[in-house]
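What follows is a set of structures to go through.
Just so you know, all these numbers are worked out from the coordinates, no wet-lab data involved. This structure is a prediction, so every number in the text was calculated from the model and none was measured. Cβ atoms are built from the backbone, for glycine too; each structure is taken alone.
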Structure I
Amino acid sequence: MRLLSDIRRLRKKYNLAQKDLARESGVSQSLIAKIESGTVEPSYSKAINLFQVLEQHQNKLETKAGEVMTKKVITVSKQDSLEQVIKLMKKHNISQIPVLEHSLVCGLVTENAILEKTISSLGRIAHLKVIDVMADAPPMISPAAGLRTVLELLRDSSTVLVMEKGQLQGIISKSNVLGKRD
């Protein structure tokens, strides 16, 4: 939740003069000065206008998914053997691989899914295929999506795929965003 006291801090953070914020939000500069000094409370609509402009400036400065993604994405098909997938994971030191079917993402294979299947199959996985262990496709976003969106998606998913015009452009895991902050 944003507070009126945040306006001055955000305006300065985005290097905006009061007159610039006033022009962009359709609010008078004198009203902004009074809000920032705490001498007046604006109407709801004026406060919304101010925060919308400040949020637009935040979005311009925010790191984008395309900047943090891994561009080289290893993929497999539904009919590949689990043994092949395990070799790929070891070779590339990765824990999850998107599954493509006719260039479309249709699922995800993870180390955990392979381990669970290995345990339930008593270690006999030679006959198993990707389709036997794959999970639903992970969330997909545009390269222009902001880091905040990526972080929200990574709360519930181990990975996020970056798509543009239906084509897989990259993959983002939690390790891609560690240390990245706006």
Structure II
Amino acid sequence: MRRELASALMAALVTAAGAVQAADYRIDPSHSFVRFKIQHLGYSWMWGGFNDLEGDFSYDPGNPATARIAVTIRTASVDTNHAERDKHLRSDDFLDVKRFPTAAFTSTKFLPDGQGGKLEGELTLHGVTRTIVIDVEKIGEGPDPWGGYRAGFMGTTSISRGDFGMSYDLGPKSESMSFELGIEGIRK
């Protein structure tokens, strides 16, 4: 009887320990960002970002391959530090924010490699959905000063504007856009 009780207790502890490892997080928009850069006519770089994003992710350090994320960005929050350019980017020449008020990314798989990995998923931008891959680096995780628990990641990727139906001519060197993403989440 004792042996059965000990076995049952051990199985419960192992199950509970595994469950403690996995965690769901709400993205903290005040500590997260989506930045982009694109060549301006092939002469310089134009940097910008989106100021309004939200989402959730799940991460289990004991089984990182199960990681997933879903992020929504308000396209009208585009910000390049130039009001007239931002107005043009919101127009139907580019983001067409009236027809497409959000962009979204939902992961489909994660291939870990130690400190990060490759995050594959579906990006919907300008009404078009395409598979992209984001190179991810885990920055860290741990308790915060307010009694919560946080985890943070960085990512980089590139897309072709034409693949998402944005064909406004900015010159051949301006077809590709690079993105840098910083995501910090608060454990739910």
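Structures I, II were shown, and Cα Rg over 2.2 N^0.38 Å at 1.26 was computed from II. Structures I, II were compared on mean projected area of the Cα convex hull in nm², for residues 36-83 alone, and the highest value belongs to I.
The value -13000 for helix-only ellipticity at 222 nm (-39500 (n - 2.57) for each DSSP H run of 4 or more, over all residues; to 500) was derived from one model only; which of I, II is it?
The correct label is I.
Matching task: 4.3 is the computed value of distance in nm of label points 7 Å out along Cα→Cβ at positions 52 and 92. Pick the structure from I, II. Please list the in-between numbers first.
Working: I: 4.3; II: 2.2.
Answer for the origin of the read-out: I.
For the structures shown (I, II), mean count of other Cβ atoms within 10 Å over residues 68-75 is largest in II.
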